[in-house]
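**Student:** For reference, the structures are reproduced in the following blocks.
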Structure 1
Amino acid sequence: MICSPLHLLEIVSPCTGGAALVVSRADALGDCPQDPVYLLGAGEAGSHTSVTHAPSLTHSWVQHSAGRAFEMAAIDRKSVDFVQLYDCFPITLLLTLEDMGFCAKGEGGHFVQERDLSWQGDFPCNTNGGQLSFGQAGIAGGMCHVVEAIRQFTGRAGERQLSDPGLGLVHGNGGIMGEQVTLVLGLE
């Protein structure tokens, strides 16, 4: 127990590391050694600079960032093949799933309990283990989820490779839970 109800392995650990990817206009790609991954939708929303100023601890602005990303991509939640979600604490993952509309408020625990969230499961989530598994590399913490989604799309995820990733959803937050960013990625 660290701070009730959180145990040691339920708190993201800081680590060193970084993440990078190349972003380009589609018409500037030229001859690529692999198929590109496209940004199909994006949304960003925020309301405060620190969780201490949050209007609510159980409703986040991810509902707005995800709503914008889904609208821009012109897809619904059922179309998503996998998710890479910011997971600094287990409750963050549950609130994100609820506020994204994958389940009703207060049902996040039941939602994950009734599904297989592994890379082989019916709702692949954080196929690389997420930040609770490998740590948070400072500002690159959320970017690790983008890199994992790119690995899945390009067939470079090794033993955790999804069989046919069509659409992926990536989410990150910043400003100590005050800012939310959601991306919809795909191969077309």
Structure 2
Amino acid sequence: MQCNGIIVRRQSDEKYRGIDSCDSKGENWYFYDDPEFSHFFDENIELTYYDIPQGSCVAACTDMDYIKKYIRKSQEMGIQYRLILCETDIPQPRFDPTDLEKTFLGYDYAYTGGDYYSAVYNEVPYVFRQFRLNENELFETEQEIRDYLTEREKYVSTHPPLTLEVGDFTVYKLWELNLSD
């Protein structure tokens, strides 16, 4: 896995600490339509819907100046936020997290951008109850998520089409960053 970059996420009270971006769990990139942030976001982060083929880019930021600007604006507006560092097998973007203080969260299986729909969050508690998630409602080890993916493939092959969400999923190794402006 390689480090792809940072995702800014609105803080929430939910136990789930992964990448899914439904508003109730904490919205990712909540300034996406703010003119101060939208152009950079469209041109440098949300590339998964534009010129780059799906599955070859994660909607994560590698520009620390942009992240710090996001932090400042969030603080000015009283928005509590989280910074999620993500690693995947996707080649773009590439980010060097040297000297960043981070805490391991776990493994998620989600879309590479947009709403970052998480199969782990939306399926494990309801369909794959045999799996145990960690305190962040993520898989603790790479082996555990691989076992889940094997079971998910079996389920998809034995149930009607579209019983489970299909799409541009990838495995994420997630870290919480402690970064102040």
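Just so you know, all these numbers are worked out from the coordinates, no wet-lab data involved. Everything quoted here is computed from the prediction, not taken from an experiment. Cβ atoms are built from the backbone, for glycine too; each structure is taken alone.
**Student:** Looking at structures 1, 2, which one was distance in nm of label points 7 Å out along Cα→Cβ at positions 70 and 134 calculated from, given that it came out as 2.2? Please list the in-between numbers first.
**Tutor:** Numbers: 1: 2.8; 2: 2.2.
Among 1, 2, the structure yielding 2.2 for distance in nm of label points 7 Å out along Cα→Cβ at positions 70 and 134 is 2.
**Student:** Out of 1, 2, which structure matches 3.1 when distance in nm of label points 7 Å out along Cα→Cβ at positions 30 and 158 is calculated? Before the final figure, lay out each step's value.
**Tutor:** On the way: 1: 3.1; 2: 4.2.
This figure was derived from 1.
**Student:** Comparing distance in nm of label points 7 Å out along Cα→Cβ at positions 86 and 110 across 1, 2, which is largest? Let's see the in-between values first.
**Tutor:** On the way: 1: 2.8; 2: 0.6.
When distance in nm of label points 7 Å out along Cα→Cβ at positions 86 and 110 is computed for each of 1, 2, structure 1 gives the biggest number.
**Student:** A value of 22.4 was computed for mean count of other Cβ atoms within 10 Å over residues 62-69; which of 1, 2 is the source structure? Numbers along the way, then the final one.
**Tutor:** Numbers: 1: 22.4; 2: 15.0.
The correct label is 1.
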